[in-house]
1. Of the structures labelled 1, 2, 3, one was used to calculate Cα extents along the principal axes in Å, for residues 102-213 alone, giving 74, 29, 25. Name it.
2. Identify the structure, out of 1, 2, 3, from whose coordinates Cα extents along the principal axes in Å was calculated to give 47, 41, 40.
3. I have 2.0 for distance in nm of label points 7 Å out along Cα→Cβ at positions 46 and 198, calculated from one of the structures 1, 2, 3. Which structure is it?
4. Identify the structure, out of 1, 2, 3, from whose coordinates helix-only ellipticity at 222 nm (-39500 (n - 2.57) for each DSSP H run of 4 or more, over all residues; to 500) was calculated to give -25500.
Structure 1
Amino acid sequence: MLPPDIMPKLVALALEAGEVTLRYYEAGVEVRAKDDRSPVTAADEAAEAVILKGLATLAPGIPVVAEESVAKGEVPEVEGRFWLVDPLDGTKEFIHQRGEFTVNIGLIEDGLPVLGVVVAPAMNTLWWGRVGEGATKRDAGGERAIEARPVPSSGAIAVASRSHRDEATNGWLARMGIQDTVSAGSSLKFCLVAEGAADWYPRFGPTMEWDTAAGHAVLRAAGGEVRLPDGKPFAYKKPDFRNGRGFIASGRRG
């Protein structure tokens, strides 16, 4: 069982990890390439260490699948419940000092994200949610409940990746007749849909489960959803934790 007061503690843990990334962000960091040629920095590793230590205290016994640990070959056996952690999503935004990077902690139960926290340290903004209990945003303006809005039949707004937009995305937008788009980095795109600032977030390029779990959880808690491009549910615990088929995130569908 999770402790009943885990959400504020999880938020505090994500904020602590965010403060770590922000120190590296402000100082500038050296970028290295992992075996898959994706970039990694000392900020990723330091933030992950904070999260792993915190989760071991908050929820002992629940396996943690964390991006940098997996890159080192440390992959736990998982069953119905496990954590997915991306300590620094949007590494390219981090490297290029664009600020749109996030710390992500999500909990999976029976193949679906049920609880998540997304922190954008450079933006002093965070989102969190638990399915069945709603979602919340906190920024300089204070703390407030958020809800995904019903997807309109016309005039919809889509949010697209700043660093990974591709022709498949452009084709989907054209087929849907969507002309109004917003660009954003990292898991912020899920949060923009969750708070009703956008209606759709299509993604057709490759991602990993730790890239999507926390934002997906916040969106589900806010009343939105994520499906595969063919309309089937977007589930977790896939081979190698790889999201191989793309997805369509949205607000409330009729």
Structure 2
Amino acid sequence: MSVRAKPFFWECLKSLSCVAAMLAAMTAATPHASAEDVHVAVAANFSEVIDALKPIYKAKAGHELIISVGSTGKLYAQIVHGAPFEVLLAADQARPKKLVDEGHAVKGSRFTYALGQVVLWSADPKRISDDPATTLRASDISAIAIANPTLAPYGFAAKQALERMGLWSELSSKIATGENIGQTFSMVASGNAQVGFVAKSYALSPRNKEPGSIWVVPKDYYDPIRQDAVLLKAGASNAAAKEFLTFLRGPEARAVIEKYGYAFE
């Protein structure tokens, strides 16, 4: 500060209007100083929900969500290999827990943000009968879509359901595997598979123009799909990332999540 500027500065401090003007000018110079991006890795089954939550969070907190979607298994591998994600919304509990145990995520930040549900779905409104086993055994069924059981928790749940029904071995030659639940849904929606085990959220999505036919798989046919969120090490110093996780547990977010076919504990 120059000697000449000092008298003005001190005189200005004596005037409330002058101080107010200075503060307004400083604020105008940096209008987005408090806004931050949050890089969020999102399990494929939750992609439409995060799209719905994104503008709500921005309007509420002023922060932008930068979304990357994939199977939980692949997202985990990317994080381990240094991908700069700050938050993970997984489709299971195992990978978030591993990330904490391996030092890639912040201890104490993990929580279950939704319970996933599995349905048998077809774009054909007459395809699925009251007896799903008969539907799956039909001679004109050439492909039954499920997500990769190794990479995607919904795929593992689909395999468990088929085993519970006593059909896994019998129908294994007809199983068509998608990389993630989004790809699996697309296989059925496009007609490449006549039926598929998908996330209930996809079948109920407003974007789904073909409601088709559906059978909600009983919850005791597969292990509970507890979907955990966790703050990753890259986001440990990002206040916006922490704010987003708080928002995810709040009533506004939960109302949207429930609308898309998820449950809560």
Structure 3
Amino acid sequence: MIIHLPELSGMILTYLLVFSRVGAMIMLLPAIGQAGVPSLVRLVLALGISAALAPTVQGAYPAAAPQTSTALVILIAQEVTCGVLVGAMARIIMSSLQVAGYLIATQTGLAYAQTLDPTQSAQGAVLGNFLNLLGVTLIFVTNLHHMAIGAIAGSYRMLPPGGHLPTSDMLQLVVNLTSSSFALGFQLAAPFLVFGFALYAGLGVLARLMPQLQVFFVAVPLNIMAGFLIMLALIGALMSVFLNYYATSMAQFL
């Protein structure tokens, strides 16, 4: 079968380009784009979202179809890059919970316990995996996952098809988002770090006053118990801060 590129126009070409952008986003989107989700589910979801978006964004594409295969490949590559940018934004935002969980686990002495993270298919700290799963669950419960789809539609205004991609602005966006996500992870773990500093300072003084006391055996159970109590008291506020940050960050494309 021979396909003539000049005839590959209209909604078929638009749907192909929209699917390229949406499919790249689905591949990186938290929870949906993980290895544990069957490929068929992701494919059907990408096809459905593309079918819904194609009629609304058709006017953003050039009226004339690409005249050469090279031009078509470049246009598809640009669409994939835009989808990767949106999906990577959501993935970078979720990494703040991993940072917070690792810092909390290190401070409370739970970093030695490593479990399989089902969302990453890799080993991770228990608290990091717990916060990551909790964050994904709350995103779906609060319908914030719709913002990722809205970000794809909004990306057609910021990154119109057929034009030159602002690579410097895109890299700056990724750098800013990475730094702010790391800062958020540190802020979420700040109460535990402050408590740990105070606890170890007090135990250091106690060790100087009573050298015969086995400070390590006293500190570890006390640190773990206090860490769980602080987590119980602050988990609601911590996840509220994360959800607000997720909504604010994803709203950049809306």
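Here, each number is a calculation from the coordinates, and none is a lab measurement. In this text, all values refer to a predicted model and were calculated from it rather than measured experimentally. Cβ atoms are built from the backbone, for glycine too; each structure is taken alone.
1. Working through the options, I get structure 3.
2. It must be structure 1, since only it matches.
3. Label of the originating structure: 2.
4. 3
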